[in-house]
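There are structures below to look over.
FYI, it's all coordinate maths here, none of it is from the lab. Note that the structure is a prediction, hence the values are computed from the model and not measured. Cβ atoms are built from the backbone, for glycine too; each structure is taken alone.
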Structure P
């Protein structure tokens, strides 16, 4: 018969993360940053170009649909799960600053948190919100669409580069055996 040990909740809170915990967290963050970079790369390299080639009302309506559909379990888990992992890695890098790879962890995590999540919140989401309330067939919609295509895509390039750079730096941190 197996005897289960009683777990003290305060002991769990005080438990220091093991190297294997950090390895799993780094791997998850690396894959998440790469995945998100790939999604944003697709928009930067062909999705927005294809939408721009459609008649204005069609392009607006398609992007409005995309902006609704993107709020789903899989994308939000990848996007925000990666952010949570990067937040934890930021703390871990500061706690273990003296160890090899800590600077890579800190820089990569901040790149994702500020350059990907921060840019999304500060620039892409407000543009999406403005697009959501216009009628695709209106003059207001057409005027916004011209601005949206250039500004949204510019900021998407920024967050793509940030997520990709974060993935690369996290991969380097993995090699440093931090």
Structure Q
């Protein structure tokens, strides 16, 4: 994953995380309206109520900002999916709750959904390191849920856990394209 030019999180953790959340929300609003390719550093700064320099201080460049926002959004998504899964002892319900949470997360954050879709449908050769990491983290999470499911319930043995996980991974972006 690309890191900000200055590791801001190590200098001012409380203030930096609040600033990054403001930047994330501002960028997601802009991207939700017009898409990631049209989001500018100036607009993100203005909507977040910070200076343009603050955006560059936290990210260094627009490309790094996009990569970091993708990673930040994925981290938030995974935390919510994990919380939803932990509410259920039945692996089928845990998986169902996780998928529902992912769909709701994308519905509530159309900017992140657009960013995710724009990135996930690129050729894998064009993926940033952040996208590779995000995809792998989500697949690992889903694969763990599917593996738990296969230990408790009879499932079609012709379907391997990884292939099933990849199929589930693709559901939220496809749903967002149909409804967005």
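Below, the figures for the structure above:
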| quantity | calculated |
| --- | --- |
| With Cα extents along the principal axes in Å, for residues 27-74 alone derived as 42, 23, 7, matching label from P, Q | P |
| Source structure (of P, Q) for helix-only ellipticity at 222 nm (-39500 (n - 2.57) for each DSSP H run of 4 or more, over all residues; to 500), computed value -25500 | Q |
| Percent of Cα pairs over 29 Å apart from the coordinates reads 35; which among P, Q | P |
| Relative contact order in percent (Cα under 8 Å, 6 or more apart) derived as 37 - corresponding label from P, Q | P |
| Given 3.7 for distance in nm of label points 7 Å out along Cα→Cβ at positions 107 and 147, calculated: source structure among P, Q | P |
| Source structure (of P, Q) for distance in nm of label points 7 Å out along Cα→Cβ at positions 115 and 131, computed value 1.4 | Q |
| When mean count of other Cβ atoms within 10 Å over residues 19-26 is computed for each of P, Q, the largest belongs to | Q |
| Per distance in nm of label points 7 Å out along Cα→Cβ at positions 43 and 67, the highest-valued of structures P, Q | Q |
| Among P, Q, which structure scores highest (criterion: distance in nm of label points 7 Å out along Cα→Cβ at positions 83 and 139) | P |
